[in-house]
1. If relative contact order in percent (Cα under 8 Å, 6 or more apart) comes out at 25 when worked out from the coordinates, which of P, Q was used?
2. Can you tell which of P, Q yields 0.75 when FRET efficiency 1/(1 + (r/R0)^6) of positions 69 and 133 (r between Cβ atoms, R0 = 35 Å, to 0.05) is derived from it?
3. Thinking only about percent of Cα pairs over 31 Å apart, which of P, Q has the largest value?
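No lab work stands behind these numbers, since they all come straight from the coordinates. No experiment lies behind these values; they were computed from the predicted model shown. Cβ atoms are built from the backbone, for glycine too; each structure is taken alone.
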Structure P
């Protein structure tokens with residue numbers, strides 16, 4: 001059993017990320033048992049810019065994950081380069097939790113970009129309605145939440161309610177094919193959880 005202690009920045013991700021991780025375990029890597037713990041929610045700017053807060057939350061994640069566990073940091077890249085900021089966060093994390101396996105995945109630009117990447121598989125879910133022939137460029141919209149909202153029949157988008165529902169329904173292969181940052185999540189999953197049992201490269 002691999003205990004996964006995640007660090008996220010939004011209330012929606014607190015519910016949605018464990019759903020997504022269980023989907024990965026169920027659909028791609030059924031051999032490896034996992035326990036995705038309730039994520040630790042942080043304020044992005046405070047977490048990244050206040051060293052004591054950064055240290056405190058990482059040590060909490062290390063305690064929760066335990067020996068043999070995995071710390072998974074999932075944040076929005078916003079306007080930062082996911083690769084550069086991800087390396088910076090990872091290097092800083094090594095100062096405090098070198099005794100744990102750590103991964104940093106930055107959704108480019110927001111967590112919702114992964115839903116956009118698999119938008120056509122979400123048609124009809126909670127009133128989501130992208131155009132049938134709409135070209136999906138998942139990591140282009142600066143305001144991914146707004147992109148989703150514009151395609152909701154209700155005209156509203158709720159992170160807390162909609163993110164878990166979409167995480168439960170997105171086509172993982174579509175997300176993999178259309179989002180480089182989602183492929184980064186899958187790469188880290190393969191390295192730290194599944195080993196040779198995952199079929200995606």
Structure Q
């Protein structure tokens with residue numbers, strides 16, 4: 001049985017979404033997004049920085065959401081939710097799968113720090129404004145690639161689980177502009193998926 005260590009409003013939501021889409025059985029250890037849980041000795045033994053998600057699969061323990069997604073697809077779904085290596089969509093799949101953490105999540109991280117994690121007297125409006133601008137700029141190519149498509153490579157894939165989750169969070173932070181109509185529609189389709197809805201409201 002897979003066991004997922006999870007906290008709400010974090011990247012761990014991607015893994016719940018993945019497991020639900022794949023209809024895989026799993027056990028959930030739900031923790032508060034708070035140092036008393038995440039920085040506890042028990043959790044630091046799972047993740048040295050006290051973060052989520054962490055997936056346990058028998059003797060295997062793995063963290064980093066992208067690595068977990070790839071692990072689950074290869075070990076438990078025989079490559080499901082991804083195109084074949086020789087498929088024409090495979091390069092785009094790889095690009096958007098990794099674009100999430102490379103380009104979209106860094107400014108989201110800054111926004112979360114500057115609006116939620118830091119006390120008001122330590123927040124930096126310049127850093128926050130810069131992060132918002134960078135995030136909107138990073139989302140522009142995503143909006144462009146979605147023209148005429150429901151999902152990033154056409155069919156729903158694990159790239160949507162990675163980047164779609166990040167786009168949903170970016171939209172909540174107000175960084176998806178109204179002129180990004182392709183991206184707005186994409187986020188609506190993501191939000192309408194029952195497995196996503198379950199993951200985001202845990």
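1. Checking each candidate, the match is P.
2. Value 0.75 for FRET efficiency 1/(1 + (r/R0)^6) of positions 69 and 133 (r between Cβ atoms, R0 = 35 Å, to 0.05) corresponds to Q out of P, Q.
3. Q
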